[in-house]
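Trainee: Some structures to go through are shown next.
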Structure 1
Amino acid sequence: MENRKTVFDYVLLVVFCGMIVITVYPFLNVLAISLNDPMDTMRNVNFIIPRKFTLSNYIYIFAENNMIRPFILSVVKTVVGTGIGVICTSMLAYVLSRKDFYFNKPFTILFIVTMYVSGGMIPEYLLIMRTLKMGNNFWVYIIPGMIWVYNVILMRSFIEGLPMALQEAAKIDGANDFTIWYRVILPLCTPTIATVALFQAVGQWNSFMDTYLYARELPTLQYVLYEIMESAQIRVDPHAASMGQLKNAVSPMSVRMAITVVATVPILVVYPFLQKYFVGGMTLGAVKD
């Protein structure tokens, strides 16, 4: 029996090691290509360690483009959008979790329907640009994505799992709904708040279509990186090429990988600090409907 158990443990170890390799390899490959010589990358991209180490790909990204203003705008957009999104999401979730709210189910169904059916890009564009007149306005980054239905359902489910006696006790003490939400609900929703905040932050940080469609005069870092990626071409010194040597070349593949690393690192830096709350929020706030 012990031998069978030992063999099974070894099998599990091999399986888990294989899963780790499958999971880690793509990121290491992207990092290696971003730090590898562009022309060498064009010959073969299947490696995890740079064969010819260089920072030329990152120099190309940062030296020829002004990144300071887009970076600051992206940070402000992410922080403000995440903060407002968490506040509005938690407020709406609290309202929908109240059993005494008469329109609880109709509103919930209406919100869920929007997850599967939307008006489309053209009506959205006309609403934002012509009706709301938010073109090239900072708030075009915040208001349209202020509330995500999935986050509302996640937080509402968590709030419904809290003891109702806490809210009733607060009411007896004279607290109104806003006070209950602020002083009772929010402190108990730390795991789901961290989860929703992470979802909102990742969405805000990674988005570039909002800039592309509505605010090209307020370019974010992601949009600038997108433009660099689209415009990256192989640049070769003709004189060097005649000598059989390729110099000052920029490979689109290498530039794309460097851009991927630049766009991903900030989220990787923030995630470890929220991981504990993120896992707890996903577990405790599991959808019960």
Structure 2
Amino acid sequence: MNLTRRQILTQALIAGAAIALPGMVSAADAPVTPSMRISLQLYSIREACRQDFDRTLEEVAAAGFAGVEFAGYHNYAGKPTDLRRRLADLGLVAAGTHIGTATLSGDALRKAIDFHRELDCRYLIIPHDKGAVHPDQSKALADLLNQASDQLAPAGLACGYHNHEAEMKLADGENTWWDLLAQRTLPAVVLQQDCGWTAMAGGDPAAFIRRYPGRSRILHFKPTVVRSEATRADRSPILGRDSVDWKAVVAACREVGGTEWTTIEQERYPTGVTPMDAVRASLDGLRRILAA
């Protein structure tokens, strides 16, 4: 990655921290967030969203979430003003959105900037791209994120990437694919770590937050039962009852992560529990974790 000094300084200011090297932020200068808001990745309750998006948003607000992260806009596609007003009426905030890789270039990016600026949705995150774990394509993905970041910044927006298990595997004997993405991208590019997938890969979510200070501004808290503990009766896919050391994750978020949003993503549901009831239970669990 060839970054000009102007790019580095500009993106560092946007990220809220001074830096010395691309991809890295000094831990001493990383933004500290004493309190973090909780949002819900709406993919967690995707069937309900498809059936009645407005009513589902009402249930999310009634549950006590502060914001939502989108995985599609349903009946509000192309209607950012209407959606912003609907969220405001419910006391919700657009914490972020998941979008396809192709959205971050060309005419699609210009349209995305207009839509999300009107929606007041700052974080545009790629949820998956197979190129992230490809020896040749991973560099191209990083370049795309850098170029999009430069165009999003003047509008007050930012882009980023969300990992799965594969990105946390070793790429070159020393670095994971996640490390390579972090090292090749500007500090303003968000590293939306899915802590549950990191744990599944055998990694330490808190360690990754600390390795790249200031870049975990919107993070995924996914309740995860690690395979080696899957038969244990005291583990459940509900935050606070699962296998992840969330206390360490929260400490890293508060101390160096610059984390604004702790976003619950529920992909597993206890037997007999509906998706909405599961996210309510995880919200209760996360509140207890944050309070502790």
Structure 3
Amino acid sequence: MNSKRKLALGLAMGAALAALATAAAAQQQPVPLKVAKIKDNIYWTQGGAGGNTGIIVGAAGVIVVDTKTTVDSSKEVQAEIAKITPKPVDTAIVTHSDGDHVNGLAGFPPGLTIIAQENCKKEMEASAGGRGAAPQDRLPNKLIAKDESMTIDGVHVRLLHFAPAHTSGDLIVFFPDQKVVLGGDLLVTNRPDTNIHVDKHGSAAGWMESAKGMIALDADVYVTGHGDLMTKDDVKKKLAFISDKWDKIKAMSAQGKSLDEIKTAQGESTAPPVANAQGNMPAPTLTEVMYNEMKMKM
């Protein structure tokens, strides 16, 4: 191959690699943050870095539910809050311990009341020293066990934990006067099923119990951790879809079917999992989680 052809080939390969890198970078860029009013004094954000955030304006201060991934993203939310009200953020409620919901706490001033389920705090503490660790100087300072109602800045709120589900420390945030639920990652519309963190002692059976509990609440708007708003009918459909999957896997497990046989019947790949570029293995699929939970009970 002559030098001109080598140069042309090299330039073409370089251009292709650059295009791939640009496409990958574009995919990693978060969509712009947007804020919308749900009803009365409740707003929510989509976009930015991290999960959806709730904003509730009280008599003297503001409650945020979940706080994004980074200091910059949480400050972006705070800048949007300042456009709505001059009242300060004085309370944060976190729905679970994932970094894209709690790590933005580092961008809020000290002295914040931080509310979480008991196990959420334990998971945040356990993350210390690891990649994407929760800010250890912004750990929850008010803990919820199962079910507690309170008034914050004149706003009535009920905080519920039905069972380990997405994680062991999920917290459902219900505003009864406005009939609004913030479910964190118990509710998502960016995938048809749901994600269970087995490493955080989550449970598919617990997810179904939690979904039933949310449906039983007198609510008409459900704010997801990722994706769009849901109605009660949407939550019922999600529960029906996952319950049907559970029943089918349970029946096949009782027949002695292997995990691969069940995956095949579900139209899922049986190929061995492959690590990503960072060397991390993919999380177990919902089918794997359900199958393993059932095997433990047999």
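Just so it is clear, none of the values below were taken in a lab; they were calculated from the coordinates. All values reported here derive from a predicted model rather than from experimental measurement.
Trainee: Among the shown structures 1, 2, 3, from which was the value 11 of relative contact order in percent (Cα under 8 Å, 6 or more apart) calculated?
Mentor: Only structure 3 yields this read-out.
Trainee: Using the calculated result 14.7 for mean projected area of the Cα convex hull in nm², pick out the matching structure from 1, 2, 3.
Mentor: Numbers: 1: 23.4; 2: 14.7; 3: 19.8.
The structure behind it is 2.
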